[in-house]
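Undergrad: Next up: the structures, one after another.
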Structure I
Amino acid sequence: MAHEDAGHYGAKHPDGKIDTAIADEILEKEKDGRITCAAAHMIAKRHACPPKMVGMNIDLLEKRICKCQLGLYGYGSKKGKAVDASTPVGKELEKAIGAAMDGDRISCEAAWGVAKRLNLAKIEVSNACEALGIKICNCQLGAF
C-alpha cells in the first residue's frame with residue numbers, strides 16, 4: 001500500500017474477519033501501533049496458521065509491521081530499508097538465489113529458504129538480492 005493509505009490497511013481485506021486469539025497476541029506484542037515481523041511470525045507459529053493470516057489481522061487492527069527480517073521495510077531511515085547493496089555476493093549464494101527465483105523476482109519465502117539452506121542470516125540474502133538488482137516479492141505477512 002502507498003504511504004497515503006497508511007492507517008487504512010484493513011481496506012485490503014474487505015471480507016476479512018478478526019481472529020480474536022491472534023488479535024489479542026498482536027495487541028500484546030505491538031508497541032506504538034507497530035509489531036515486528038519476527039513477532040508476527042512467532043504468533044503464526046504459535047497458532048499454527050499461515051503468516052498471511054496474522055498479517056491480515058494486523059491490517060484489520062490498523063497496526064503496522066516493522067523491522068522486516070529481510071531488511072526491506074520498517075527501519076525508519078533510508079526509505080525504511082536496512083539492506084546494503086554494496087555487499088559482495090559469493091557464487092554459491094548467487095546460484096542459490098537464481099535457482100529460487102520465479103521469473104525476475106524471488107519471493108520472501110524463497111529468500112528465507114535460501115538463507116536456511118546456506119545457513120545465512122536472512123538479511124545476507126536480501127543484501128545479495130539488492131546487490132544483484134533482484135526484487136523480493138510476496139511478503140509472507142502480506143505487507144508487499
Structure II
Amino acid sequence: MSDAVVGPGAQVFLHFNVELTDGSVADSTRAHGKPARLTLGDGSLSAGMEKALLGLSKGDKKRFSLPPEEAFGQPNPDNIQHMDRTQFAADAELTEGTIMAFTAMDGNQFPGVIRAIEGDSVTVDFNHPLAGQTVLFDIEVLDVILREA
C-alpha cells in the first residue's frame with residue numbers, strides 16, 4: 001500500500017520553519033512543538049505554497065524559497081490604518097512594533113502591527129508581517145490525509 005500523496009483537498013500535517021533571506025527564523029512549528037495542519041484548496045495557503053507541497057508524501061523533507069508574490073504578497077498601502085487612541089482599551093500598552101489582535105465585523109480576529117503613535121493617532125499596519133519579503137520554507141511532512149471521495 002503506497003503512502004498518500006499531497007494533492008488537491010489533502011490535509012497535510014507538517015513541521016516548518018519560515019526563514020528570511022538574512023537567515024533569521026520568522027516562525028517555526030518546531031519551536032512551539034506543535035505541527036501545522038493545512039488543507040490544500042481551502043484558500044488559507046498561497047498558490048506558490050500549495051504548488052511546492054504537491055506530490056510530497058509522509059516523511060518527505062523539502063526546502064524552498066518563495067518570492068513575495070507567491071508567499072505573503074506585497075504590502076498594500078490600503079492596509080495601513082490611522083485609528084484614534086480612544087478605539088483602544090484605556091489600559092492597552094501601545095508601543096511601536098507591538099502586534100495586537102483586532103476583531104473584524106464578522107467576529108474573526110486578525111493581527112495588526114502598531115507602526116506609529118502620534119498624540120491620539122495610532123498607525124496600525126494590517127499587512128501580513130512578512131509581506132514584501134522573500135521567504136525560505138524548511139518543511140517536513142508528518143502525515144497526509146486524503147479527503148474521502
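Undergrad: For the read-out mean count of other Cβ atoms within 10 Å over residues 36-43, a value of 13.4 was computed from one structure; give its label from I, II.
TA: II
Undergrad: The value -0.54, -0.89 for log10 I(q)/I(0) by the Debye sum over Cα atoms at q = 0.11, 0.15 Å⁻¹ was derived from one model only; which of I, II is it?
TA: Computed on structure II.
Undergrad: For FRET efficiency 1/(1 + (r/R0)^6) of positions 84 and 116 (r between Cβ atoms, R0 = 25 Å, to 0.05), which of the structures I, II scores highest?
TA: Structure II gives the largest value of FRET efficiency 1/(1 + (r/R0)^6) of positions 84 and 116 (r between Cβ atoms, R0 = 25 Å, to 0.05) among I, II.
Undergrad: Looking just at distance in nm of label points 7 Å out along Cα→Cβ at positions 28 and 60, which of the labels I, II belongs to the structure with the highest value?
TA: Max of distance in nm of label points 7 Å out along Cα→Cβ at positions 28 and 60: II.
Undergrad: Figure out for me which of the structures I, II the number 0.75 belongs to, where FRET efficiency 1/(1 + (r/R0)^6) of positions 52 and 124 (r between Cβ atoms, R0 = 30 Å, to 0.05) was derived from the coordinates.
TA: I
Undergrad: Kindly point out which one of I, II the value -1500 was derived from, the read-out being helix-only ellipticity at 222 nm (-39500 (n - 2.57) for each DSSP H run of 4 or more, over all residues; to 500).
TA: This value belongs to structure II.
Undergrad: If you don't mind, there's one more thing I want to ask. Of the structures labelled I, II, one was used to calculate FRET efficiency 1/(1 + (r/R0)^6) of positions 20 and 100 (r between Cβ atoms, R0 = 35 Å, to 0.05), giving 0.45. Name it.
TA: I
Undergrad: One of I, II was used to compute relative contact order in percent (Cα under 8 Å, 6 or more apart), and the result was 36. Which label is that?
TA: II
Read the figures in this text as sums done on the coordinates, not as results from a lab. None of the values given here were measured: they were computed from a predicted structure. Cβ atoms are built from the backbone, for glycine too; each structure is taken alone.
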